[in-house]
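Some structures to go through are shown next.
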Structure I
């Protein structure tokens, strides 16, 4: 495998995603706290905004790409894989005492009715399902090493930064030795797996 030059379209796609992440980050970090902190908006508002953004991103990519039924099925398989993987990964970290999420509108627990904090917010499941589907539409149909490396770094960076912002809202909590650096590494690992799944398993 070798690094390839990116086309103008591919560079624009990466810059577009970078821009979306930056705008969302500024909104969540600078604008929204003025409404959530005083109690004007519910504490779970950031969860809802993130999940709605994922739905919006999916709708945009669906309109731009206009995939046929075969591609749409593959995209949904990738998205479902990400959702299940994330659910298992998040619960594993919570059971190990490394982190947990809280203040969800609807926490999804296993077993159902459990009061243990190993519950994944329904908003995160929506985020991974619709965001994963949007991501599978946004990346090139054929594997390109340069694009994949930049995509993985971009997602890992803003994934870790996003969790840092959620910690400020008291929606995520790190414990023991887990830090944002570990979150960055875990996002990189997850997206390496997701690229493999997208290009090798569900191609």
Structure II
């Protein structure tokens, strides 16, 4: 078989072509991974640029819609945070009361086990209070989860606004000293991205 293979030029060429194609595909895949990594890094850097522009309250009118929207989102986030803090404080207080009701119930049940006669009215009241408090705590926990989801949604909206504002700032390149470091890093990433794009073309 080896002898036949060595004599069959067409078979050798087809095998070499197949292996060459496989190597090219693997190389393209490796370069594409690096390219995507640099694109993600650039996206985060552009977001940071947008965040810096918002923090600096860049005055040009064309940026104001982004600034106002981010201010609104920041206010919404602060309000949600305050709500969550209040709900958490309430849950802690309810848990304390629930523990007290549980201890009261346990004390009365221990009396019953010892052959004494606890106040049934007090025992039933403790049971009902524990049950009611458990329901209130669960309601509070649902509010906490809903509030956390709302905060995540606000953070995603802010990230989107930072990216849009940062992209516009990067295009315009206003000469503000707090942005210069971002410009340098973005330009460096742009060169890397272009390099990887050109490298991928070599392995078509």
Original post:
From which structure (I, II) was volume of the Cα convex hull per residue in Å³ calculated, if the value obtained is 130?
Top reply: I
Subject >> Structure from which 12.9, 40 was derived, Rg and Dmax of the Cα atoms in Å, for residues 123-170 alone, options I, II >> reply: I
Original post:
Can you tell which of I, II yields 1.00 when FRET efficiency 1/(1 + (r/R0)^6) of positions 139 and 155 (r between Cβ atoms, R0 = 30 Å, to 0.05) is derived from it?
Top reply: I
**OP:** Tell me which of I, II gives -33000 when you compute helix-only ellipticity at 222 nm (-39500 (n - 2.57) for each DSSP H run of 4 or more, over all residues; to 500).
**Re:** II
Original post:
Given a computed value of 29 for relative contact order in percent (Cα under 8 Å, 6 or more apart), which structure among I, II does it belong to?
Top reply: I
**OP:** For structures I, II, calculate FRET efficiency 1/(1 + (r/R0)^6) of positions 59 and 179 (r between Cβ atoms, R0 = 30 Å, to 0.05) and state which one comes out highest.
**Re:** II
**OP:** Compare distance in nm of label points 7 Å out along Cα→Cβ at positions 99 and 131 across structures I, II and report the one with the greatest value.
**Re:** II
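Laboratory data are not the source of any read-out in this text; all were calculated from the coordinates shown. If you're wondering where the values come from, they're calculated on a predicted model, not measured in any experiment. Cβ atoms are built from the backbone, for glycine too; each structure is taken alone.
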